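> For reference, the structures are reproduced in the following blocks.
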Structure P
Amino acid sequence: MTTQKFFARTVAMVATTVLVTGAASISKSWAEPQPGPKQLVDQVWQILDRNYVDGSFNQQDWKAVRQDYVGRSYSSKKQAYVAIQQMVAKLGDRYTEFFEPQAYNALNTEISGNLSGVGLELAANGKTKALTVVAPIEKSPAASAGILPADVITKINGRSTQGMNINDAVKQIKGVAGTQVVLTILRGKQNLTFKLTRANITINPVSSRTEMTEFGKIGYIRLPEFTQTAPAEMNRAILALEKQQVKGYVLDLRSDPGGLLDASLKIASMWMEQTPIVSLVNRQAVKERYETDGRSLTNKPLVVLVDGGSASASEILAGALQDNGRATLVGTRTFGKGLVQAVQPLGDGSAIKLTIAKYYTPKGRDINHIGITPDIVVGLTDDQKKNLVQKRQVATAADPQYAKALSSLGQLLRAKAATPRQPGKTLETLVR
């Protein structure tokens, strides 16, 4: 099976999404140089016609839509872009959108983890359509200011976000490093104002350390995002902790909005032997299954921390670990993003992102709009959330979820100690 690349970003940290990227993911025929305005509109219509997950096209007469938009006269690419955005909006799908060339370039830049702005993952609430924070990025201006998951952005520089398209919101929030943006936040019934200075943001995919506990040395690994370098860094972290003879692990996926699915698949393989990870189902009900490569780096007890900011690729990994009985999940219910999008580049440098499939956990769970419920639920107060994000008290004695993860890991270790030892891989075998 060919491994395809997925990632969970739209431009400027907008919506948590799993994506297939690359012209070959749908059709190479549209990757032609500089189509005219009318041709561009027709290309987008045909890509949606062939690949969009909902065959009813949101109960639209899709052929009539083509006649309407392709039948118009266009004197510029800008007019075509507006028409495409109107056509896409008819699908009523917040995850299907059109990127003009500049926005698509920014999207490609973000895949590699090079970000600029205030560091927010945003999504439109599925019910209220409110502009909602999925998670602030670690050490970003938004995190340092104390913006939290589930905060609702009601104003941007004094302008109401009610009815605002998420791409329009992003354009207003983004900007040159050093400039400022003012966000008005609704948190519960409290209105808050944050004046943020935009910055260039570097994502450090993996950090790790050891900690001595009453049941021995354990390894803690923090994964804030599934970037291109995350698998290699995770590999190094696990092997380094194995050399230090840790007894078990805590993997922290809280406020991890996702990233490359390719990275998620590789990281899943580091924790599990041959086993299913995820299944994708398209409009024709064709199912594509992904499995681990059967070369795990460790079989030691594992506890995974998740919360409402754990989304997309994070949910794929957490769901696979939970369904296969490989890990205990601790925290709060995850974001709930079970749709797959494809990005199709177009000849003029623009691109169309469209929903092409749903994904399911190994046990066939559809987590879209539902999320994954941890095995052990541990909630946090707003003050605790703020301390974790703003004061960087993650994985300390002041972190109730981490404390519960440690106690849960202790239970797993005691249960393992009471079980007769089975032959397993040595570190030398793994390195070879």
Structure Q
Amino acid sequence: MRKEAQLGRLLGTAGAAVALILTAAACGNSGGVGGSSNAAQASVAAGQSVTLNYWTWFPAQTTLQKSIDAFEKANPGIKINLREFTNTNYQTELPLALGGGQSLDIVGVQVSAMTNSVRKNLRPVSDWASDLPSNWQSQINSTMLDQTQKIAQDDTLYSIPMGSIGSAFVYSNQALLAKAGITAEPTTSAELAADVAKIKATEPGVTPVAFSGESWWQDEVFFTVADQIDPKLSDELYTGKVAWNSPQMVKALTAYQNLFSSGTLGTGTLSLKEADADNAFNSGKAAFLLEGSWDSSVLSSAYRQANGISVADVGAGYLPVSVAGGSPAARTYAEGGLAIPKSSQHVAQAAKFIQFMTLSQQGESTWAPDLVLVPSLNGYTVPSSVLTSPAAQSGYQTIAQTIDAGGSGRGEYSTTFTSDVLDNSLLQVARSQITPQAEAAKLQSAWASGRYPLQ
């Protein structure tokens, strides 16, 4: 789960940064999963106000307060008592509070990182679905909903996801592209290679493509390439449906290596950390940035202005297709789940707030313009006041469509194989220190050893 913890930190950091600029009942007795018992429901007299205790780490409090204010205005009998945590503290504090029986009504859940550590003290969504619209499931992106359910070890849905993040995507400095005579986002690795050559010729002091060389990010890039062959290939590798030395895997490793051996991606850039790559792009010293969808806030001109980012206009696209006959792909996972603890005595009211946040255009419009998550609500569109240029509008639409299409998940398959074997091996592939065939054989041997079971 190392990557998921890293991305959780990114999500919390991104939410905090975005907040600088976007200011605009029927319940079962036990839930059937052990843990604490469901609290009895408090009676509420006519005209009486109810206060719900809400703990979360995301979105940032400045953004979330707008959501709460809008909800309370629409529901004057319900008040929200918010407590916001940093990402790291939240992963420690929430399980302790739930296990200790603290009275909480709504909790944010880091879907991949926290579901299984807190699920025994949460009410399954099926317990409070009667307090939601009868067609609520059809209103939520099915891939995100499925990922949220499958991450639980008992295959039970405990939260409704606010949205999803995915990788890898490419962000572009429109001014630098125009200066180099580039008029469209690259869609294939050949087009990207041609763009890199143009940038080197016109702007020798600019890094054509900035990206993190950290091992966790390189496996994100690699798996995006792999899933261009088969959108479920990384899932199939981890579940044993496809061998790590299969022809598909060799093809993916070859395409990944070719990105570097061709000079399209510079091996010298492998020394950069994620923050270094972001800073290079944000200061106008890189034409393209290879990042995750969690960086989509940079598409907002208001965000760039508030955060001192000197790039005038930013576009985006999927990672250019690097394999013959391949298709755009991104590995994704649902995030920002909203759940109701067993300790809640106000389930119907808590469900109403979750409905507002995940199933209504009004609620979505209070936090989704941060652009940190691609919202789970089907049909949601970002206002033109947030994405003010055609490049930004088209870029975000491409990111959202690629994520919504559904591919391999991220975070479902917890194993030390990724960090202990794959990550550093991919850096050897990138530097052409090992052939794709030899790398595939090595990976399969390690996988077959039995030392890296799914946890």
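Values quoted throughout were computed directly from the atomic coordinates according to the rules given, and no laboratory measurement underlies them. None of these values were measured; they are calculated from a predicted model. Cβ atoms are built from the backbone, for glycine too; each structure is taken alone.
> Quick check for you: by FRET efficiency 1/(1 + (r/R0)^6) of positions 300 and 332 (r between Cβ atoms, R0 = 25 Å, to 0.05), which of P, Q is greatest?
Q
> Here is a further query. For helix-only ellipticity at 222 nm (-39500 (n - 2.57) for each DSSP H run of 4 or more, over all residues; to 500), the calculated result is -9000, so let me know which of P, Q that is.
Checking each candidate, the match is P.
> Next question, about the same structure. When you work out mean count of other Cβ atoms within 10 Å over residues 44-51 for each of the structures P, Q, which one comes out largest?
Largest value of mean count of other Cβ atoms within 10 Å over residues 44-51: P.
> State the single structure among P, Q that was used to calculate distance in nm of label points 7 Å out along Cα→Cβ at positions 148 and 372, giving 1.7.
Going label by label, the one that fits is Q.
> When distance in nm of label points 7 Å out along Cα→Cβ at positions 252 and 364 is compared over structures P, Q, which one is greatest?
Result for distance in nm of label points 7 Å out along Cα→Cβ at positions 252 and 364 over P, Q: largest is P.
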